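Throughout, read-outs are computed from the coordinates displayed, never taken from laboratory work. Just so you know, these numbers come straight off a predicted model, no measurement behind them. Cβ atoms are built from the backbone, for glycine too; each structure is taken alone.
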Structure I
Amino acid sequence: MTLISLLPAFMPIPARPFLMATPERELSALARAYGGTRESYREESPQHQIRLQACFLAVTPVTNALYALFVAASGATPPVYWHGVQPPAALADHPVADVNWHDARAFCAWLSAELAAQQYIPAGLAQPPQLRLPSEAEWEHAARGSDGRRFPWGEGWDTARANTRDGGPGRTTPVGRYPAGSSPYGCLDMAGNVWEWTASLDAPYPYVADDGREDSDRPGRRILRGGCYANPHGFARCACRFRLAPDLRNPFLGFRLACS
């Protein structure tokens, strides 16, 4: 398949105020529902309203098939579960995993250059995109919309809407397999399947875009969002934050594309 045929669609995420994070009054209830203590959830509080610039976010995470073109062109380290430089055919349309933050950023730079060379403009955009990882705020807005909902589809958990440990097959599933789990802006797989790297450094709330947390050259752990197939659904809440060293790879870590 060609690079263009493997590209995900991009959805516009408008510039509008939205509620980010979890209200402090809900922290004790989260501890009762999902374990831990009230302080275990302090990192995702207080809730605050912010407004970001408009952006585009890929409907689905990057797949193994698309990532394989990058590995072939660049010599990048392939995911260990490929057992070679090509993914198993059965996993071609599953989200790529076992990639670290640096891998994901290198892929974005490579794909941006490829699209520019081909002068390819995805639907809805005005020019070949400069692709990047979303900030954690962009990711959260795309996942939950403007009203602060708990999951992309609403407040209540539903095992039929996401691939998590609660009802999933115990492995990744093809991207877009859970259309009923769509976010308000039409993005899929934002709850479960694979954790998704964001551009953002681990820093306390409230979120302030220009306080250094979006500096790609600063050292520190980077935020991931969305939970994965091996986690219970508490990790698939839109406000849940996870952080890892940017050079860490494991079978649960993937990413999706964004552009301004």
Structure II
Amino acid sequence: MEGRAWLQRWQTIMGKLRLVEDAADEQGLLVSLCSPQRPTVLGFVNAHAMNLVAGKADYWQALASADVLLRDGAGMAILLRRLGLAPGLNMNGTDFIPKLLAAFNGRRVAFWGTREPFLSEAAERCEARYGVHVVSRHDGFAEVDVYLGLARAQQPALIVLGMGMPKQEQLAARLAALDSPCLIVCGGAIVDFLGGKVTRAPQWIRRLNGEWVFRLFKEPKRLFSRYVVGNPLFLLRALRYARAPLRRVQ
């Protein structure tokens, strides 16, 4: 396995993680995120993200620059418990971002990610369901300057990025340098979910923390490396990290 630099990277991310204790804490977070005083980046940290942090310094730097990082998934809960910490609520983006959209009712929103027709379908569904005003929609395959130009021209209050890791985190870091206050959300596959390209697992599977198995069954070729290879690798790293106090990582 790689050298010790990844331990320091993990330490940085774990130190920034915002653990949400309960429903009241989640509501307080929603309220604060809906009133950004400057460009504010919200990111989600799951096992795949931590594997990328270990292997890619540029991704680590982009993720670490986010203003709020939330715990996403059972893998991170395992890691936190190994560290003697209560993992709090599972703040996965697929559940939390729709709550954000509802809280941004009547405000200007941008969707950047996925492809047509799913992009337009996501925008139209969210306008109907959450009452947001979608002022910008663009696929997730343009150059960074295209999105920076759209942000300057449209000045959305909420930007939902659905480009996958690490592109969305790197773009979010660039968007954070703009002047207009807004919330920038690194949403992964959220636009695919909202647009009907990807379906959620049944509720009983989600309660068992098995949605990743459902997604792997649906897209085995694309997700094999992420889950079949990545999950055991994450657990091995989690064990090593838990046994390496910070004083020994310096």
Legend entry - Structure with the greatest value (metric mean count of other Cβ atoms within 10 Å over residues 134-141, set I, II): I
Inset, instruction - Compare mean count of other Cβ atoms within 10 Å over residues 22-29 across structures I, II and report the one with the greatest value. - result: I
Legend entry - Entry that produces -14500 once helix-only ellipticity at 222 nm (-39500 (n - 2.57) for each DSSP H run of 4 or more, over all residues; to 500) is calculated, selected from I, II: II
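Match the computed value 15.1 of mean count of other Cβ atoms within 10 Å over residues 70-77 to one of the structures I, II, and report its label.
Working through the options, I get structure I.
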Legend entry - Which of I, II leads on mean count of other Cβ atoms within 10 Å over residues 110-117, largest value: II
Inset, instruction - Kindly point out which one of I, II the value 19.6 was derived from, the read-out being mean count of other Cβ atoms within 10 Å over residues 102-109. - result: I
Legend entry - Of the structures I, II, the one that 2.1 was derived from, the read-out being distance in nm of label points 7 Å out along Cα→Cβ at positions 46 and 238: I
Inset, instruction - Tell me which of I, II gives 0.70 when you compute FRET efficiency 1/(1 + (r/R0)^6) of positions 30 and 166 (r between Cβ atoms, R0 = 30 Å, to 0.05). - result: II
Legend entry - mean count of other Cβ atoms within 10 Å over residues 158-165 - highest-scoring structure of I, II: II
